[in-house]
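Read through the structures below before going on.
Just so you know, all these numbers are worked out from the coordinates, no wet-lab data involved. For clarity, every value in this text was computed on a predicted model and none was experimentally measured.
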Structure 1
């Protein structure tokens, strides 16, 4: 697996949607599996994962949260999906009234 995007304590203000988190060399991928591992600072953070403009996951809750501790690639999987390839986009949205942060890693594993 290749880490194509990651962030620690990525802040998303109250009522705000983040910019696309996937940039650079790994923005375009081939056929394979996308795996989002994430952990929010508190309940309420949502994520949207898109490939070629089509939603893999749209406005889904980040299920794991907590202000302390580590993120686990095994325990904090939010989405794992086979895709045909194309441009990958990842957004976080905070619909709550307070500022939230998220730690995340977006992985890609090529398949045949």
Structure 2
């Protein structure tokens, strides 16, 4: 699957991850399997002055690229959540590496 094949909301989230490079995103709502930024959503960038940031770069000039396994696993996980919140997504080199996801409990 490629970036251009994604829903515009998924493209926006992955693009936002690239702007973080190293750090995290916090407080992102999930509705019907899609991440939605809200006024309480935050971008926290980790800055290391010992080296330049090296981020995952698109593999084509038109900005399209093959999704990594990390992208695909992250998107599969949130697509299956009807209602919830991403408390935090840890981003390394523009890629999702860990997420704390809150989901509503619907039954026991």
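Check the numbers for relative contact order in percent (Cα under 8 Å, 6 or more apart) across 1, 2 and tell me which is largest. Write out the running numbers ahead of the final one.
Details: 1: 49; 2: 35.
Looking at the calculated values, the largest one is 1.
Kindly point out which one of 1, 2 the value 0 was derived from, the read-out being helix-only ellipticity at 222 nm (-39500 (n - 2.57) for each DSSP H run of 4 or more, over all residues; to 500).
Values: 1: 0; 2: -7000.
Considering all the candidates, the number was obtained from 1.
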